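Take a look at the structures listed below.
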Structure 1
Amino acid sequence: MKAYAITDIGRKRSLNQDYAYMTLEPVGKLPNLFIVADGMGGHNGGGYASRMAVETILSEVMEAKEEDISDILVRAIRCANDTIKKTANEDERLFGMGTTVVAAVCKGNTLTVANVGDSRLYITNDREIRQITQDHSLVEEMVRFGGISKEQARKHPDKNIITRAVGVEDDLKVDCFLTVLEQKDKVLLCSDGLTNMLEDEQIRQMAESEGSVEQRVCALVAAANDNGGKDNIAVIILEPFSDEVSR
């Protein structure tokens, strides 16, 4: 197994509110763990929320009694929601902060994914790129109900409005997905700082290009910045069936 994670402030923002975490080692009952969180909130609120989400998820995973990976991830993310919401209510400087979360665990050839918000998880190979997660965003709802096309959604002025976030919900719903991986599949987690700057096919081609996993992750970030870098960027690429370990 081989993976690499990075965040970048981008070209337009003064703060980096994205947070990327990965470990190829066991965490509690999980064999590995990969998380991208994209924070929102004024001042330092967004960065605080994304970091707090990941730290709370890790803490809850370490203490988890559940055996099912989906159950462990959902409970941990819901606990992060409660922790962030409580903190924001106690400090007016942090009021309204929240974060997206997309988390993944690979066990054998099965990938378990949990997400809230519009950070994404893709599976890529030499044939295709598939978005596994479903954005919790205003424009995605418009696409689902046939109001606008996918291409119109990419350029819509409200494309950054999310309809679900960790830290702002009283009773958070977490989406979960299980998918079976093929030998040549790669897993890519990212914030919208990448997907708003690059088309899916561009992402696929760069994820499938020559070079180490670190080089390809850094090339994706560089390409997003070259295309405008309008937001913070977080990217993780995981190669589940590679025997080389990269950090």
Structure 2
Amino acid sequence: MPEDEFPHYIEFRHVYKAFDRPILTDVNFFVDAGQTLAIIGRSGVGKSVSLGHIMGFMKPDKGQVIVAYQDITHMAEAELRRIRRKVTMVFQSGALFDSLTVGENILFSLELREDYDEQNKEDVVNGLLAMVDLAHVRDLYPADLSTGYKRAVAIARALAAQPECILYDEPTTMVDPIMSDDLIKLMLRLKRQLSLTSIVVTHDLELMRRVADTVMFLYKGDAIYFGPVSELDKCEHPHVRQFLAMDRVEISGKIEEE
């Protein structure tokens, strides 16, 4: 498909999806190459379902899903595998192989690279671990790692495929504040150094404000705000106002505790 027909790297056009109830209702948004979109909202509003559509794990009931400038709405699995070489996902669980060390987990992603010899692969593993500041855990197993470290390793493994775009599913959930800050800095570094396009599903408004260029707020399957992060505080929708107010209460509570 010509790029002028689909000018945005990722785009939803009037996407609808229902299971036992409507999950996405006429959702429209886009992400340009090199930009970061945050998808926020309460649990169960369709954030992770949106990522599932981008990866081609789900099909919309109506509408179009554009990924890597191509309409993937009706793509067959063989075609989707080609798209997934460009767009990868970091799952909330990390989805690491428990029986493999950290280094072996990353190496696994390189096994099909016929253009790399064994030394090339070792160099890539070492380079990726250095990039995410985890060279010291190469020989450990996932069970030995904290939740935050597992997510950082999962990011390194995703980068092994040399993607154009990374989807992050709740990257800072259930990690301590220091590790959360480290993950945010890592995501910023990857965005700047590699010009990666990214989408971040999150409840973490600090992450949103530091990493994202644009934000989509989902409420009961509707995109009630889509626009620059800098304009979100001006949104008058009552559910956006409530969400932002609760975050301010949580922040002030943390400050008082300290």
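General observations
- Once FRET efficiency 1/(1 + (r/R0)^6) of positions 125 and 237 (r between Cβ atoms, R0 = 35 Å, to 0.05) is computed for every structure in 1, 2, the highest value turns out to be that of 1.
- Of the structures 1, 2, the one that 15.4 was derived from, the read-out being mean projected area of the Cα convex hull in nm²: 2
- At a computed 14.8, 43 (Rg and Dmax of the Cα atoms in Å, for residues 61-108 alone), which of 1, 2: 2
- Taking relative contact order in percent (Cα under 8 Å, 6 or more apart) as the criterion, the highest value among 1, 2 goes to 1.
- Source structure (of 1, 2) for mean count of other Cβ atoms within 10 Å over residues 29-36, computed value 18.5: 2
Values in this text are rule-based calculations from the coordinates and carry no lab data. Fair warning: this is a prediction, and the values are worked out from it, not measured in the lab. Cβ atoms are built from the backbone, for glycine too; each structure is taken alone.
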